[in-house]
Structure P
Amino acid sequence: MDLEHKTAFVTGGGDGVWPAIARRLAADGAGLVVCTPDEKQARQLETELEAAGAAAYCIGADPARPRDVESALGELLRVFGHLDVAVADLTTRPPGCVLDIDDATFAATLAADLRAAFGVAQRAARLMVARGRGGSIVLVADSLTDAGGVRSLAGDACGGALERMTRAMAHELSPHGVRVNLVRCQTGPAHEPLPPFPLGRPARAEEVAAAVAYLAGGGASYVSGATLVVDCGLEAVR
C-alpha cells in the first residue's frame, strides 16, 4: 500500500467528496484524522473506517476556522506524531449565476473556501517543513464548468483563485520537498454501467479520491503546482 506508515489530514463538509477521499487514503494504508463541521457525519465515518481496520479519528470541527484546524492537527500529532499528507475538500458550493447570486452568498462562499484552503495548507506546510521530510498537500475544488445547466459563479471564482494559490504555494514550498496540487472535478451520483468514455459524465466520488491518492503518493513525487481535472472531458470542450 502506497501510503503505509503515512499520516493524512482530510478536511471537508456537507456533501463533498471528503468521505470517499478518507476511505481511499485509509485503504492505501494511511493513518487518518478527518475534520468536518458535522459531528454526526464525523462519528459515522469514524465508525465505518474503524470497522474496516483503519487507524482513523474523525473530529467535528470547522476547517474554515484556524483554531479548529490547529486543534485537529494537534490531535493528529498527539496520536500519530507526524503529518505526511493534507487534503482540503472545497467542492460544496451554492449554485448561482451573475444575474441572481446575492452579495452575501458570494462573499461568504469565497471567504469560507479560500480561508479553509489557505488555513489547512499553511498549517500543514508548517508541520511538514519543521519535520524536514517533505509532504503532499492536495486541494480539491469544483471544475470551472457547468454541468446540467447548474452554475456556481462563486465556485468558479474560488476555483480560479485556488489554481493560482496552488502554484504560488508549490513554488514557495518546493525547496522543502512539500508538493502542492489541485484537483478540479465535476461530481455526481453513482451511475449504471456506461460507455468507456461518456463525454461530460460527472465523476464518481471514488474517481476523484483516486486522483487525490495518486497526488498524495510516491508515484507523483515530481508533480507539484499542477491542476488535475477529473470531469470526463467536460472542461476541455467548453
Structure Q
Amino acid sequence: MRAQRSFPTDGGRARLVFTNRDHGDFAGGGDPGRCDREVRALADLPWSWVRQVHGDAVVVVTEPGGGCGREADALVASIPGALLTMRGADCPLVAFVSKQGVVALAHAGWRGLLAGVLPRTVAAMRDCGATEVSAVLGPCISAARYEFGEDDLAQAVAVLGVGVQGRTERDRPALDLVAGVIASLATSGVTVDLQSHRCTAGDESWYSHRTRGERGRHLAAIWMEGA
C-alpha cells in the first residue's frame, strides 16, 4: 500500500494520504492542537477537521482551514491549499477526486452509510463543479472480523442490498462495509478504487477499536495542489 497517492486534475494534482501507526495517533478528541504537528508533517497547509458523529452532514470548505469543529462526516473543497482530514479506527474512510479539481473525504460508518453520507458527498462535489468523480477506499474492518446484530444487518440489507450480508471467521452474521461502500456509491454512478484498502482488524499497522479496543486513530488527508 502506498502511503501517498497522486491524481491529475485539470488544474494541478490531488494528493491523498491514508496514515498508519507509523505516522502517529490522530485521536485529537476534537482538539486540533494535539494533532497539528503530525498533520503538518503530511502537508504543511491549513487543515480542516470536523466532529464526526456517524451522520450524513457534509461541509463545503471555502477557504483553507475552514469548517473546523462542525458536526459532520464529510468535507468537500474545490480550492488549492485546503487540506481535508477524517479520522478512523475501523469505519471506512472514503476519499473522492475529480478531474475538475474538486476533492472530498467522508467517514462512512454503518449508520452514516445507511443515512446516505456517500451519495450526499458526491452531490455536494457536483454542486461545486465536479462531473467526473471517483472514490478511493482506505483501510477499514472486513466482514470476516465484523460480527453484526441480525436486526441491524437486516436494516442494512434493506437499504444497501443483500451484498452487504457477510459471515465472520467464526461463521457469525457480519456486515460487509466494503460491499456497502460500493453499493452506496453505485447509486451515484461512482466506482470505488480498492488499492488502498486493508483490514484494520487483521493488520496491526492500523488502529482497530472493534477488535483491539484501541483509542488511537489513523487519518485520511486529501488536498489540491495548483499547477
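Data overview
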| quantity | calculated |
| --- | --- |
| Which entry (P, Q) yields the derived value -14000 for helix-only ellipticity at 222 nm (-39500 (n - 2.57) for each DSSP H run of 4 or more, over all residues; to 500) | P |
| Source structure (of P, Q) for distance in nm of label points 7 Å out along Cα→Cβ at positions 22 and 158, computed value 1.8 | P |
| Origin of the value 2.9, where distance in nm of label points 7 Å out along Cα→Cβ at positions 110 and 174 was derived from one of P, Q | P |
| Answer label among P, Q for the case where relative contact order in percent (Cα under 8 Å, 6 or more apart), calculated from the coordinates, equals 26 | Q |
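The numbers here are math on the coordinates, done by the rules we state, and not lab data. Nothing here was measured: the structure is a model prediction, and the numbers come from that model. Cβ atoms are built from the backbone, for glycine too; each structure is taken alone.
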